[in-house]
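There are structures below to look over.
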Structure P
Amino acid sequence: MIVRIMGEGQYDVADVEQDTLQKYDDEVEQAVASGDSEHVHSALTALREFVLSHAEPVADDFLGGSDIVIPYPDAEISEITELLTGEGFIPELT
């Protein structure tokens, strides 16, 4: 699964601990639902940092699209809501 972090690039999260990734994603979704912009930005920053530190950057010559887009950490709640699916940014794998 390829994740694009706006302004950062694309990352392959296939080998990332999926349960932990999902917990970060769930936290963002809960923060957005609460409407607390400070909580949203801290949760989004934590998700971004997790992906940056655990996922593999996609090669510069990769021409494929992204499965998931994670917005800028300082994005407005309305912008974040547009990118959320019914399962957060990252669909739960079953």
Structure Q
Amino acid sequence: MSTKENDLISRAELLQQAIATLQLMIQQIKAGGEIAPPGCCVSRYQARGKQGVYWYYKLHANHPIFPTAQPNKLSKYKHLGKAGSPAHVDAVMPIPS
């Protein structure tokens, strides 16, 4: 067997090991709890009130996926409240960094 063939076999084995490792990591992440929908991120935004400026967080999706108060209507945003609120913590935990 030539050096080139050995190199190809070695690289193929490394790729198979990497794929197996990634599949295991995916299973562990899924077993760990809720996973954020694809294309989601947590965004911070500023609101002005009578007492000054406030910072709030929202879950932002690439396309409308979050239910709204109106039936059969979806939104790209889900309000999470201020930093450390239960909704904010619950939303941040399943998003990969």
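Have a look at P, Q and say which one yields 1.18 for Rg/Rh (Cα atoms, Kirkwood Rh), for residues 22-69 alone, as calculated. Let's see the in-between values first.
Numbers: P: 1.08; Q: 1.18.
Answer for the origin of the read-out: Q.
Quick check: -14500 is what I get for helix-only ellipticity at 222 nm (-39500 (n - 2.57) for each DSSP H run of 4 or more, over all residues; to 500), calculated from one of P, Q. Which structure matches?
On the way: P: -14500; Q: -12500.
Structure P accounts for this read-out.
With distance in nm of label points 7 Å out along Cα→Cβ at positions 30 and 62 computed per structure, which member of P, Q shows the largest figure?
Details: P: 2.9; Q: 2.0.
Result for distance in nm of label points 7 Å out along Cα→Cβ at positions 30 and 62 over P, Q: largest is P.
If mean projected area of the Cα convex hull in nm² is computed to be 5.7, which of P, Q is the source?
Numbers: P: 5.7; Q: 10.6.
Derived from P, not from the others.
Consider the structures P, Q: one of them gives 40 for relative contact order in percent (Cα under 8 Å, 6 or more apart) as calculated from the coordinates. Say which. Before the final figure, lay out each step's value.
Working: P: 40; Q: 20.
Derived from the structure labelled P.
Throughout, read-outs are computed from the coordinates displayed, never taken from laboratory work. Owing to the predicted nature of the structure, the values given are computational and were not obtained by experimental measurement. Cβ atoms are built from the backbone, for glycine too; each structure is taken alone.
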